[in-house]
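Participant: Okay, got some structures for you below.
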Structure P
Amino acid sequence: MEAELNGRIDFQYIFLVGAGASISSNIPDALTMCRHIQENHNINEEEIQKYMNRNPPMNRYQATFRIALNKLDDRFVSRFVREQIKNARRPAPDYRWIINNFYNTIAEILTFKLNFSRLVVTTNFDPLIYYAFIQNWSNEPILIRHYEELKSMRPKDVQDEFPSIIYIHGYWQNHWMYHEPSALIAYVKQWVPALSKKYHSHDVIVIGYSGLEDSIALEWLKECLKKGRTIWWGVHSLTDVLGDTKVSTILKRFDGSDIANLIFFPIKTADKFALDLGKSLGLEQASKIHCIYPIFSWFKPISVDQFSSGAKLEFEVEGSLILKFTMGSDPFPGNNHAGFNIDTVYHELNLKEFKGITIFYSVVNSSKNKDSPGFEFKLHSKTNAWSYYVPLKLNEESHTILLEKFREQGVDLSKIWRIVIAADVKCLGKNGHCTIKIFNTELF
């Protein structure tokens, strides 16, 4: 899949993104939201089943929100959705949006790769893709939150300068957000022709969208097929894609359409798909995270930032994490330092229930064979940070760090959000060098 997309440099692709892409940024999925409304607002299962058995039928999300709109009001529903979306923000005093690997990589692709149209169409209400461009790539997209705004769009000359995001179900800061079938159906005749007229020469990559609960995106995809476009649709399946029951259900929605250009392919998660694609396209940040993620899978990394002062760090990402430290001539640690920061997708990762972290490694070469080479391993909590100096032995392959040592230094292990790995200047000293391969890390 990634090779196919990368190879067609003369063609542009549009991403269609659904709710599944936002889950790893802590926005609850549809079923979790339904459960919360049902349990807290006296909605019984009988009522839900009644709507689900209507003709045409509703799914559980649609039925639950239809009842909530009837029993409560649309302002309650909109406020509820906004509160769920706020789960994707870090707590005070930070307040930044938690941009997962999918959104960060898509923003990197649309910023640097011209064979992808600078356009994302989404059924989501949340602003994560918007802030992925702003926070991480200093690139501010155009927002299209209502079909009327499409009228002023001039696709080519505007999108050559700015990426664009089209929110076909509405935007979280607006009062109108389409939660149930009647609202969606009401706007099909406005959205679909406008999209089809402006975006008819692109293939579409579908990620995180079930295809089961709305009509705007589905009807637009049907129009894309009519115009001979190819739709690449990512589905969760570890076995034969065509045997996936979800695929069978989606195909029923395309009944009567020419589906020759409707191609399904398996993905484990939206994040993994994006990182694989970003790596195949040679993108720097995506390639780093692609390597680091399996090594620190318990931490769920979303960004890697290098820093240096006097010292140098070469960072290689093939197979294992290869760190080549070269120290400067100034013996003062603050002027002889290099390393990188790894941030996590979690608000605050809770490590209180764990005893320690084991690091599996090898030392390839070092200027200090008598004194153990090593590196600085720092955990950041909301209020404090402390560095443990990991001594790496030439004839050993692992080292264990007891988390109790961080607790003793005042680090709140229930609120970890960053790891720092840096050169151990105590061991390497001025002009020292060391190459370390880190194969894996495990919590226990």
Structure Q
Amino acid sequence: MLDTDVASLTPREKAEIAEDAHYMALAGEPRSDVGRALVARVMTSIVLPSLPPQQRRPSSLPHIERAAGAMLADLLTAASARAWCLRSLDDHSFTGLPVRRRQFRKVLNALNAGGYLQSFAGYTLTEVSDAADWPDFTRGRPLALRASEKLIALAEAGGIGLKHVRRHFDRGRPVVPANIDRLIVRKATTRTPEGRKVRGAPLPIDLTTEPAKGILQRIEALNAYLFTKEVDGIAFAGLRRIFSNGDQPGFNWQWGGRFYSLPGGDRYENMPSATRAERIRINGEETVEVDISAAHLTILYALRGLPFDPSADPYDIPGCGRVAVKRWLTVSLGKGSTAARGKWYSRVREETMKVHPVLEGFDSYGISTHDLQYHESEILLNAMAILRIEHDIPSLPLHDGLIVGNSKAEKTREVLSAVFHDYLRIRAKVPGVYPRIH
């Protein structure tokens, strides 16, 4: 691991760093005498000398030491995966945490001043579209930081090599603020006059009435089960479901409903597939992803009552690259339209629609991406329930598949395939371990 010239990083390079970053949950602590000794050394040799006398009150030092231990747990765990950490500095992001913002800043400033950290402040990145009718958009990022070579050397001198960080530090379970909802319904997405998407605001929900009450109960049952299992390699804070178009006529909990990580933990669903495979362990076992191949396309076939051949590769289109086909399908089904867009992917569009004629009338079907997302998420939820109740197999949902331990992959494939068929009366392509295309 070599220190990075942070000043030379471009916004795009910073975005790539953020993709693989751990969320600094600040819920960890040392779990061994060696770990506790390292925290004590950081306190006495780095943090305390940086504090003015009035901030060294005996009553406050244990809290600062708690912050140092939590930060080291996150920083060294991330360093063992050659990753950075992300951390919001907003006051509300510390609500309910054992580490307060003021204590965090004291340790952060001391480590920075001593050269024990590398960091760059929050920034914005403009995502540039390669299609004329896709607007550019800007995303904000929180503080990114990681252990420098100097901090890693200090840990190694204290007997903590990066390969054995988990023997000495426990990242703990992230604390989710009490005001974070496990069930969200948003208004429909709108666009500004310039074409930029504006995400719909959350709507109030009466959780004492059905079906909201039942949906929430299923989420809570899933979270309660997962919290009895060991999910390592990420800070797992639990799951929530987010439904769409709650302000549109006819809304009845049938749009959206995808699973997302709760704030306070790692957004594992946004990590690259290779990063998830490298990091995530369930009950100590390496994991794989069991996916529904071309899930939205297969669901569309089912909703239209048309036959679908699960033995064929849905992205194998003569004369077209597989990655290009997957991308065009993802974009078109996501936008709810397969209409031509100038020359962009025109050949891919033409050839794909020959192989999949169900796409010919997609714009007139009255089926949106939110419909497809709902059916997909319900299939995953049903499969997770069967795996949990009948087989005691924990799984983490993605948008189109499940993360499970290696030894559970075949059973998961069987269950996911059977649930898909029971739900839509059509067979889907559910390979044992499907190589994800990015």
Structure R
Amino acid sequence: MNRINAIVRPLESFDMLSPSEVLMLEDRSTEGLHPIFRQCSLAVLNSGSETDDINELMSVYDDFDVKISQKHNGLCLNLINAPANAFTSDGKIIQHIRELLFAVLRDLVYTVHQYERMNGGDLTAEKTTDLIFHILRNAGVLRPQKAPNMVVVWGGHSVTEIEYEYTKELGYQLGLNKLNVTNGSGPGVMGAISVGGQKGHDKQRYDGLVCGISEPQILAAEVPNENLDSLVVMPDIEKRLEAFLRYSTVTMVCPGGVGTMEEIFSHLLCQLHPDNKDIPLPLIFTGPKELEGYFKSIDDFIGLTLGREAQNCYEIIIDDPVKASLRAKELCEKVYNHRLETGEAFHFNWSMTYPEALQEVFEPSHDNMASLKITPDMSLFDRAVNLRSLMSGIVAGNVKRPWVDYIVEKGPYQLSIDPAYSDAIESLLKDFIKSGRMKIKGEYIPSYKII
């Protein structure tokens, strides 16, 4: 495959680093920033391709590297053996990819400094939320003077053509209704909603925003789609989830797998929290008629594990992207009126109580995964927290380094699930495997085993 060596400079604003920041980015130890910066940079340079196999990507481009230079005329990145598809025919980097590349650099550096500023990384719940706000603000994606109209669309990276086309049409309808869109930045549903959203904004001559929010390990494995206006990289999956919920006005769920289930459980935990009973947190499930059975199975699974109260937290709209988009617009207006009445900020949901249990970073080690308990005698809240962690751990074992490597070394996670839920969980995961939702291409080898 063709490779290119190039020196790339930012076109605006982000043109300086301190000597300590350069040292952090050059640190090639496991504690340094260089390994993850290299992986994320490689993913960005492959923007538009479809892969979720970080080992395959790193092996194909094992000679790729990125180095930081701080010259008299500012910052530049030295790309060594970079993928040729990131450049024009005359050897100049594509502008969109340049922007994504420096977005990664911006957020990795800024996050480290914010951690240090906030008690050396020992964050309270309030400071965690403050950090998320600062990262979004620093990325320039908050629009404080506009009515709240940000729709987060969750869904899988591996989808069928029918699902892709439905989600693209949904994005188009959202764009026509002058609603902004945020998603997980990757391919599949995320790429489809980005394509449609941008097209709708263009048709309306609307200065809209399609924003991707990722985190380093996901970004390193799951390349960003080509239709993002902005990319934000949160420090970890827990802060990414909180960012989605505080940044968005309405949440929509399209077909997905374990990552989408992780997102759903996070949203439900916020909706079910007693402190949030008067705060509108709209949630819509939607997809083509071919996926009606899929959403019924998700609904049944939520009913079994969390009960009727959780099922009442969302609505399901099948095979009607126009109706779904109009409902999202209607709910945005409801949230707008609520924030007017309560004095809440339009651009960031400060008043929502975000459970501290969701802020705690879950490390999906073999021991931690084996110790997860999901039993009938647990409180609904604790059960939902552990279901979120379970799904998050399987995602990590599927696509994230170093957890993918640990699975190869130690074998699959051993999950001890109570008989009251084991059949339902195993059935749901088998359905995801059968429908190809665990992996974009190639045979999926489970990262888990239910015992």
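Read-outs: derived from the displayed coordinates by stated rules, not from any lab. Only a predicted model underlies this, so the values are computations on that prediction, with no experimental measurement involved.
Participant: Quick one: Cα extents along the principal axes in Å came out at 74, 49, 42 when computed from one of P, Q, R, so which one is it?
Facilitator: Q
Participant: One of P, Q, R was used to compute helix-only ellipticity at 222 nm (-39500 (n - 2.57) for each DSSP H run of 4 or more, over all residues; to 500), and the result was -9500. Which label is that?
Facilitator: For helix-only ellipticity at 222 nm (-39500 (n - 2.57) for each DSSP H run of 4 or more, over all residues; to 500), the value -9500 is produced by structure P.
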